[in-house]
1. For the read-out Cα Rg over 2.2 N^0.38 Å, a value of 0.93 was computed from one structure; give its label from 1, 2.
2. With relative contact order in percent (Cα under 8 Å, 6 or more apart) as the yardstick, tell me which of 1, 2 scores highest.
3. If distance in nm of label points 7 Å out along Cα→Cβ at positions 16 and 88 comes out at 3.2 when worked out from the coordinates, which of 1, 2 was used?
4. Thinking of 1, 2, which structure, once helix-only ellipticity at 222 nm (-39500 (n - 2.57) for each DSSP H run of 4 or more, over all residues; to 500) is computed, gives back -11000?
5. Which one of 1, 2 has P(r) over Cα pairs in 10 Å bins from 0, in percent, for residues 48-111 alone, as calculated from the coordinates, equal to 17, 48, 27, 8, 0?
Structure 1
């Protein structure tokens, strides 16, 4: 049943104005609607609802991710916009912070202003 329905993604924030600025000016998403209940963004056809909450306990795992055609270009672009990429013990990451899996996929992680972990992925086999 749900395979034919559109997915809506959610991310929490303690400061909607700050989050809106990050997701529009840094990440490059467009605002669809801005209400006291959520800042609704278009993430390439997927609705992202940035929802205000009183406090956040950021997950220690990725909550949102994007598949990108060129990992190095995407990382450099976000870095130029002030994004710092995360480094994790036990993962060999290159100078940009990109980890390459044994299968050749690439992943890089960064955080939004509330500490939510976001990622970029580039797949060695397109379409996966």
Structure 2
């Protein structure tokens, strides 16, 4: 089983929104083979707490445009690591320090990467 077309659409839209707000190290994994609760994870980094919030707002706005609303949101108060759960996908927006410390990529490195659009810049951070 692989991620659904809807999950891939949401991941790509969220990645574009994050890129527009200068998120760094944007990467997506197809976790559908490993987890039954979601199809894909999107990870991205921000240089500071304010940028984390800006990225989260941009992602929520973009996904709302395509008819998606988060079923759960965690970590917004601290602004260091915000998790947006859209059921089909889970988005992690992390402060760069949290990203390095928790290294979620290590946990999911055996999962296939989701190809992101060419206009998504992932090398910023």
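What follows draws every value from the coordinates through simple rules; no lab data is involved. Computed from a predicted model, the values in this text were never measured in an experiment. Cβ atoms are built from the backbone, for glycine too; each structure is taken alone.
1. Details: 1: 1.09; 2: 0.93.
Value 0.93 for Cα Rg over 2.2 N^0.38 Å corresponds to 2 out of 1, 2.
2. Details: 1: 24; 2: 34.
The maximum falls on structure 2.
3. On the way: 1: 3.2; 2: 1.4.
For distance in nm of label points 7 Å out along Cα→Cβ at positions 16 and 88, the value 3.2 is produced by structure 1.
4. Details: 1: -3500; 2: -11000.
Clearly, the read-out refers to 2.
5. Numbers: 1: 17, 48, 27, 8, 0; 2: 21, 49, 28, 2.
For P(r) over Cα pairs in 10 Å bins from 0, in percent, for residues 48-111 alone, the value 17, 48, 27, 8, 0 is produced by structure 1.
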